[in-house]
Structure P
């Protein structure tokens, strides 16, 4: 039996809607960006772009959405719900259409500081998705006219059911009795139905038995900075993407992510989304492959101090004037609380993606355009040095090249073996590594090659039971005549070797550990170029500073961590070898590679 007999008689409200729309147009006309900010925020997306007037889309169904939600929803004091100017501009872009009436952005990522009002925004969008005119119908002159969706289906997703409930708790006060009666809306704890059972909003989380199979028209994903593999976030993301992809032509499924800055290196869905968006070559400044990204962040040099924090937060709060930034307010208490790390305070209140206190390199250094090269690559025939790091299982294996002329780093090979269906570690495929090495020697003029072989034992060996050493010895025999002897890791004695760089030895550590600090300094200065690679960036951001015998070194956050750093090791080692080569060319002296004693 239907939960409701359907909506009551719907009267013509077009005149009221037009009046509300005009009020929003007037609001945008008379508002301007603040001019008294002590800190200029980092603005990503169209919402805060202003040049004599706000940057608005040429055509948008958002005007109809704004009018419907303002008329039928209620805010504090049971007054009509009014969107702030900032929210208004975002919504106009979210519902913007092109000349064919197609949406400009299929999905959007709304990133703001904690307390900005992301949940109320999501709640308003969800209710509006039920009956607001957000599906393109026809043109009236140059104005797009929308209609409601008689089969509207919205999902609000989070990895925690409590997070989903945070949004649903807003519905009872947001939707007044007259609106419920008019449209036949019934509100449950994790479901909202309207117009009988034909339209709905449902809350889902990783706790649900199954989230696959639906055909929602709007998906709102909350706090995606916390969607991790370990809490089911990756699986939930896959199910949501699959559901959205099944949408019918003319009724496109949309995904709106609401979140604040993520913790780098945790491989959250927010971080993955950013990597994809940043890696896109789409020339549009705000919308890439159909995804709109909108964020307001504190500048990198903004200090986190009692004196500066209130003004910094005010600069990125946008229209969230309700945030309590008083010296004795709740936000300052959180920032000054010694139990809260600096990185967490910056993430929550400055909306900054920053490394932990023991991070080897700050994310902004790694993402610096001076370092991160999207259009640069090592050409065939160019001189390079190679550095590889080999693991048997558990950790990753990688091979990196560095162009001798300018130090450009490029990942040539990466393996993440993982585990099998029985959760047993899968061994790295050494044949694939060998093939990558052969391809490198075929393509480039390799003048130096270091490879750090693990001391793991081979399970199926007949004679030499060392997992990596037989292959490393083969590389010595195959390439030693092509590799300049002045750069061999072991240049003399009975154990001379053209390739083996055994980092378990003190001599190798004495060479590698100072290079760890040097590489970080180069990156901070924008002098560590690399060809853009999502996995390399992730490993660089995962790397943590560790005390070594001869200076700082790098490692995982802990031994059992699944956040790998092996390509970061290759990055440092490759730049170390590159500097050895460059130094020898500047001074005219042989390379300074140390003698590495192989156990």
Structure Q
């Protein structure tokens, strides 16, 4: 617990670390960076510098589950900007969101703890990465976790730093969630109590673990791995430098093996009004943990990336790696919404901030309960299109549409997220049209999209946000899966309404449009959105892979002795789950690899 007179979090300014030398420099103090810096600094003989673009923001309010999940305010560390026009989505420009704060995305997300299926990681192994197959990564999931209310087993952790727990069925704040589960069960979906079990079914209703502790506080990787107590204990050899923008990693000329060595990291204050550049030398390694958008930007600013793009921006090419910033993958979301009674929606607090909002705030302060204490998302349906009927409205016991058996057939390619809020990313339209009514929505999500996007530099200025082209629906095969996702969601909504629950009207489709394929396709192009699950822009693969790789199986950048990347950008293939748990697993695994080589 933090008190007003407690020691401040031990952060340093950029000028205080100028020209110093460290064993390891971690670029980016987000979900992966906090975990990695913590593990590396367990040895007091090892010096670690952690550079984070955002602030520490170690406040009580940021740990309130619902408040901290509000990505529309920068108060808790969320940053956003517009993506490039989405060519296959009517040239719309959606908003990109990321966490720019110590703890990164784990400070601003929905706190869902899902690892992905065993088949997800065995698919990585099948792609040529046997050390990242399920049996090899499982120990690092276990090592990181302290599961509060899951039965003790070989695949759940009970002594790790990162607390997870489930919220009991009857504690869910809105009755519509319980009705939704009952309807899904009637359709044949089984209820999955532990979605992180290696043998859980691919089609089912997942009751999620969340990164929330016993006191109903958010547990990000900041609280788990670098809380104030640990940061203070290690400040002699762990230096945390917040509000610091990395502008370049410098390296020497290639040696006879055509391999470079990173030598310095150049950085400046995040304040764009200041221009002074500082530097830190590295003895052993630089590890870039800036996320699937930030990491390719750092590499390209350092001359590592597609030659043509670097030369167009006047950057000296240090290593021509076409894969940097390519293969951007994201789960594609399709928001379908119904009007519902106001008390069945989070909109109740927004419409009565003094009365309802004040009451919920008091509940949380004095009892740790109420709407503020529970994650926005506590469950989802996971499904495979192979398991659904051709029209997407029934779960069938066989898979008549599967022509050949493949390991990937065990990986769900659909997730239906029930949410007591509007799940559209058109925030301006929502505020204008729907802010005064209750909303229940289903975010129908494609978990294994074939579409790919890119991240490219906007300029040489590190303050300038990179150009993000999501590439949504650029592969036409995603369209058919999207249609199935919509049909399944509409069927679920209809059955919820037919059961007697007061879904008042469909805000997305009229009755006529629901059966009109052209209207459905029009909706897909007009409403397809990012789910903020960015991955694979520095993917683990060979340089000459059909989808060119950036790092090897030890996450070392091709052509470098001592430069690595560790975040969702290295995923060789996006997993069928929310990404924060796999990112922490990767950080734990890399820390172990580095320590074994000391």
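The numbers here are math on the coordinates, done by the rules we state, and not lab data. Only a predicted model underlies this, so the values are computations on that prediction, with no experimental measurement involved. Cβ atoms are built from the backbone, for glycine too; each structure is taken alone.
When log10 I(q)/I(0) by the Debye sum over Cα atoms at q = 0.09, 0.11 Å⁻¹ is computed for each of P, Q, which one produces -0.80, -1.05? Of the options listed, only P reproduces it.
Determine which structure produced the value 15.9 for mean count of other Cβ atoms within 10 Å over residues 87-94, calculated from the coordinates; the candidates are P, Q.
Values: P: 24.6; Q: 15.9.
So the calculation was done on Q.
In this comparison of P, Q, the computed figure 1.2 for distance in nm of label points 7 Å out along Cα→Cβ at positions 391 and 415 is attributed to P.
Could you figure out which one of P, Q the value 21 for relative contact order in percent (Cα under 8 Å, 6 or more apart) was computed from? Only one of P, Q returns 21 for relative contact order in percent (Cα under 8 Å, 6 or more apart), namely Q.
Can you spot which of P, Q the value -1.12 was calculated from, given it is log10 I(q)/I(0) by the Debye sum over Cα atoms at q = 0.22 Å⁻¹, for residues 311-382 alone? Only structure Q yields this read-out. For which of the structures P, Q does the calculation of FRET efficiency 1/(1 + (r/R0)^6) of positions 191 and 343 (r between Cβ atoms, R0 = 25 Å, to 0.05) return 0.45? It was calculated from structure Q. Here the criterion is FRET efficiency 1/(1 + (r/R0)^6) of positions 135 and 551 (r between Cβ atoms, R0 = 35 Å, to 0.05), and among P, Q the highest value is seen for Q.
Given a value of -10000 for helix-only ellipticity at 222 nm (-39500 (n - 2.57) for each DSSP H run of 4 or more, over all residues; to 500), calculated from one of P, Q, which structure does it belong to? Can you show the working numbers first?
Working: P: -10000; Q: -7500.
Structure P accounts for this read-out.
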